[in-house]
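Next up, some structures in structure tokens.
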Structure P
């Protein structure tokens, strides 16, 4: 891996999540290129990228940004941060970024991106990753962190540890990020999937933050039901998830900031396309595969499906 000053990073989808993690690495000295589009790209090119964060403070970056991945060339690290409905096109277009030693991590929600990236570029280049942060583009060229731990968990998909994972985690920690290595990243990915299906699904369904959801017995019960169904499906898929997973996730979420709305909730309220097919819809699909009833996830999928393409 190249030295700190020459460590090159491309952020594919430099929105809230990609902007936050890529911005932290850039501030720490990595050579970061933001792959963006539209007004956000134009603003970054004109005046740079402004990050207003709870954990890292507020800072401004003069940073490279483009919508043409062919112009960048192979990088040490590719951070795959596009919304799930943009996955296919982004994977097709990012080939010029991937060299012999490129590491790829995905900050996407869901359980499918590592498999899709491995199929495209080889499993040896893809590390498992979970990213948990509440961020958004508050206006073009500005990324705001509203809450969340800003954490990154990274590991080899085959399990166990490795020097490259330890090196990457160290770079992230040096950049101020709450990063750690995992020897069972598949379990960690599923734990996040369980968390996000309930958080995003329920806040989108109700159009309310978690504090208002947990203030009602009925919506709290449904929240736990969503968690329970996803955990049952995960166990059927062979993931080692403790029986306490659903209740522990609920308790942990109830201790978070009451104003939190999941990314799908934010997207729905703003009229943008939503990721329901890759979240709750995926749970329903796997439930059918294993003969596990998933009525709460089905209710969310059915109610949100008409909004899938957005209304803006």
Structure Q
């Protein structure tokens, strides 16, 4: 299985910044050190090109972003300070999802050790998301004639509002978001299906709901490809999550989604999404479990 990773995924932040930027490198390192993967598995993506980014994002926004001409309000909305490194991080993350998708078409499953930046809209970024990697990768696959129908299964604790808005009304893209009802973003967009979860939901109730939707989506929509936003912020010790899933619950979640896709013969890419554990080891372990699970289905 091929796994996309780049040191460009990390940008310097002040020590008190709430985003755990180091998690990307820590996930890669843990998977290598424990022997789950080798350097053979790893692919370093290049930077996404303008032609691909503009399949989703408005020219004005993207070129102002590249030039450092975003307003202070736009930068605050993103949540990261602007820098050339941030622009390149965003491009590398997008390209990681694109390249993982191309490998998944051949191998059945692949992962990007970043991505899942589902809060980015065509004309702005927010919630630590500059570019919407899954949306761009979807449009690239469609443009290049590899797929027509794509399902996006988003299990991050925060609604994939940017993704929902981008594909609203598109009959060839199914957006499914299972998220905390009372969590960010305050104003939700309309996915094809939204499952709004109450605070404190546990493994059993969560997995029961998931099992009601995923098989039906695959059977009725019959996608050619699935992107799985596997955020681990539903974990019980996540600072922002408000849910009560255990590591075992998250592992079973990943196994269910990936397993159903592979049983149906549908290629799938996993992206990391969110994770804000009080102890960063919880976040790293959750993301590692997603990759360990995916490796079982190659």
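What follows draws every value from the coordinates through simple rules; no lab data is involved. Predicted model, so just to flag it, every value in this text is computed and none were measured. Cβ atoms are built from the backbone, for glycine too; each structure is taken alone.
Worth pointing out:
- With distance in nm of label points 7 Å out along Cα→Cβ at positions 82 and 98 derived as 1.2, matching label from P, Q: P
- Computed 10.8 for mean count of other Cβ atoms within 10 Å over residues 10-17 - originating structure among P, Q: Q
- Which entry (P, Q) yields the derived value 13.5 for mean projected area of the Cα convex hull in nm²: Q
- FRET efficiency 1/(1 + (r/R0)^6) of positions 162 and 290 (r between Cβ atoms, R0 = 25 Å, to 0.05) - structure with the largest value, from P, Q: Q
- When mean count of other Cβ atoms within 10 Å over residues 226-233 is computed for each of P, Q, the one that comes out at 25.8 is P.
- Comparison of P, Q - label where distance in nm of label points 7 Å out along Cα→Cβ at positions 106 and 258 is highest: P
- When FRET efficiency 1/(1 + (r/R0)^6) of positions 114 and 170 (r between Cβ atoms, R0 = 25 Å, to 0.05) is computed across structures P, Q, the figure 0.70 traces back to P.
- Of the structures P, Q, the one that 14 was derived from, the read-out being relative contact order in percent (Cα under 8 Å, 6 or more apart): P
- Ranked by FRET efficiency 1/(1 + (r/R0)^6) of positions 138 and 218 (r between Cβ atoms, R0 = 30 Å, to 0.05), structures P, Q are led by Q, which has the greatest value.
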